[in-house]
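**Q** Next up: some structures, all given as C-alpha cells.
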Structure 1
C-alpha cells in the first residue's frame, strides 16, 4: 500500500478520485460504490458476512475483494458504512478502539436515523465524518444505480465538509438535502411513514383484490396509485378522495364489516388510517363536522367489535 495514503489529508487537498471501501454489503453499499465507480472512483474492498451479501458484492462490484471490515478501512480513503441502524454505533466504536480508523479518512454512513454524532469515536481518531442517506428503496440489483439519478440524499456534515459531501452526492447522481443533526430521527420517521408503510398498504390491497376475484390487481392499482401519488405530491391534503373524506359513514361501516369477515388482520390498519384521514379532512375543511359525527361513531364502533389491535386512537373528536 502506498505510504502516502496513510498521511492525514485536508479534504480540500484530497485527490479528486478516491479509493472506496464498503463495510456491510447489504442492498445499499454496493449500489453506492458502483455509482461512485461510474464517477471515476475506485472500489478496492468490501466486507460481507452472508452468502447473499457476497453474491451481491460480486454482482455489483466484480473483482473487488471481500475482506474484513478492518481491512476495508486499511485499503480505502473513503469508507461507506452501510450496516443496519442498530448496528452502526457498535461498529464505529469497535473500529475506533481497534485502531482501524486512520486520520484523514472519509467515513460515511448511510443511516437515515443518525447524523454525524454517531461517528464521534472515529472523529476522535482523526476521521472525517459524513452522513449521507439516500431517500430511495433498494433492491440489491443493478437497477438501484440507475434509480440514484435525481434521488435526494439527506445529508449531515460538519461545515468544513459540506462541499465534499455535496460533491459525493452529485457524483452518485443525487441531490443533497441538508438535515440538521437533531432533525435526523424526525426526517427518517417521515420517510418510513411514507415509503415503508406504503409497501404494506399496497401489498395488503393487492391481497384483498385477489380475494375479491381480481386477476391482475397490480394492473388495476398501478394507474390508480400513480395518480393518487402524483395528486398528493402536487396538492397535499387537497387530493383526498373517497368515503372518509366525503363523510360516507355507511360505506365505511360496510368496509369494516367485510374486512372483519374476510381479512380481520386488515381491520386495525384500515381504522387507524381512516381516523387519520378524517382528522386531516376535517382540519382542511373538506369533511364537514356534521358529516363527521356518524363517521367517527363508525370508526369507534369498529374498535369495540373485538379486534383491539387498532389501539385507542385519538381521532378527530
Structure 2
C-alpha cells in the first residue's frame, strides 16, 4: 500500500516584517510551516544573519575577529566590513558602553555613533542597547529619531520600558520594534498585546523571546520557541505571529567555555575555536526551534550558519 504523507502546512502564517530600505532590505518571517519544513511548503524568506558590532570597538575581541576587521579604525569602517562579511544580511550595533554601571557613554555620543554607522552602510541596521531599562528607553528614543527613514529595528522594548521605546520607535519615528521577553510564552504574548494597545501595528513588531548559550538552560529556550510557533501556526494565535530574532553572540561568547583562557584550561583547546563552537551550536539550535534571524559576530560562525541555512531552505 503506497504511503501518502500528510502535509504540515498551516492555514496561519508568521507575519512578514521588513527591515532596512532599498535593494538590501530584508524580510523576516512569512512562513506557514515549522522551521525548515520545506518538504511541506516553500519557505519564501529564509532565516537571516546579523553581524554584531559594538560601541566598544575591537580591543576585547578574539584574534579571528580582529583579523577580519584589520585596517578598520572608525565605527563607519567597522560597520562597512561587517556589512561585507560573507553570509551577512544585516548589521547590529550594540551600545554596550552606554551602561551606567560601565563606561556610561552619553546618549549624545551614542546617537553620533549610530548616525555614523547608519550613514556608512546600505544593509539594514538593528540597534541593541545596554540592558539598563532606563538608559535604553532614553537612548532608543533618540537613536530612532536620528535614524528616521532608515527603517531600523530597535531591539528591544521590555516590559519595564515598552511604552517609551515602542511609542518612539514604532509610532513617532516609523521604525520597527523588538519585543523582548524572558523565555516564557505568556510573557511574550502579554508584551505583544501591550505594544499593540499603544497603537503599534503588529506588522512592525519582531520578537526576541530570550536565549541562552547551548547547554545553559537551553531546554527552556527550545520549549518556549516550540510553543510560540505551535500557538502561532497550529492555533492561529495572532498575538504570537511575529518573526523571532535571537541575539546569539551576546550569550555564546560570555560563557566559561568561550571565555576561559588556554592557560587556565589547556585541556579544552583553542579558546577561539570554543567560542565559535558555542556560537554555531547555539545559532543552529535556535534556528531549528523557530528563530527567523540570528545575531552572530565571528566570520567563521557567520559563514557556517549561512551554509547551513542554504542547505536546508
Structure 3
C-alpha cells in the first residue's frame, strides 16, 4: 500500500503515539433500563494489533460505534487522537473502519462505492485503484455489490477502511465469510499495518486468530472491563492447566488419575489429556504403579481457555452443558 498522505508523524515518537491513541474514559451507554456499556476505560496504542474480545452481547459493537460517533455515549467519552471522531470533517483520512460489510448499496459497483467515499473525503482517485488491488477486487471492480459473496463484501469493507491511508483502523469481525486465503491475507495485513506504526483495533470471536494476530487484548463482559493487557499475560491468567500423555494402558492410567483427583480425556490423535494434575504428579503416579507412559507434556492454558474461564459470568447465552 502506497503512502500518499503528507501529514505523517514518525512512528514511535511521543506526539505520534498520542495522535493515534484510542482512549475510552468511563464510557457508558444505556438504552432505557438496559446498560450496554458501563464505565468502560481503556487505551489502544499504535504499533501493535489490539484484539477486542467479549462474549456475545458484551458491548463490543456499541463501543466501536461510540468511538466512530455513530452512537452518543450516555456519559463518559471516547477519543481518537485526543478528539471525538465527529470533529474530523474528512474522517477517512484519520480513521478507517469496518463495522458491517453488508452496509453498502447493492446497486453500486465496488468502483462507484469507493469513488464516492474518496470524493467525500478529498482522497485522490488513484487510491481507489490501489485499495481494490490490495483487497483482491480489481477484477470485480465494476460488478454490482449486490452480487458479491459475504467474503467479497468483507474485502470491499476492508478496502474502504484503507482508502484514506489512515493512521487508526477499527475492524469489527473482519474475518466473517472469508476463505482460508482471505484469512491469511487479513492476518498479514493487520500485522503489517501495526508494524507501520498505525493503531489497529480489531474485534473477533475467533480465539485462534487472535492468538496468531493480536499483541494486546481489551476484554469486556456485560459492558465492563475484564482485562486490558498483553495476550500472553491474559492467557496466563487461565487456571486450567493440562498434561498431554500417551500410554499403552489408558485404563490403568485413568484409574490412577481419577483416584488422585484428576480427569483423563481421549483425543482424536490417540493421546490423552489429563487435567487437575501436574505433569510431574502424573509421571510420579505412573512410575509408582508401573504404568508405561510414552509421552508426558505439560500444556499451558490457551487463550480460549482463559477467555472461557474469565468471561464465564459475563456470557449472555450458555449451552445446556455449560455452568
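Bear in mind that the values in this text are calculations on the coordinates, not laboratory data. For clarity, every value in this text was computed on a predicted model and none was experimentally measured.
**Q** Given 29, 25, 18 as the derived value for semi-axes √(5λ) of the Cα gyration tensor in Å, which of the supplied structures 1, 2, 3 does it correspond to?
**A** It traces back to 2.
**Q** Of the structures labelled 1, 2, 3, one was used to calculate helix-only ellipticity at 222 nm (-39500 (n - 2.57) for each DSSP H run of 4 or more, over all residues; to 500), giving -9500. Name it.
**A** Values: 1: -14500; 2: -11500; 3: -9500.
Only structure 3 yields this read-out.
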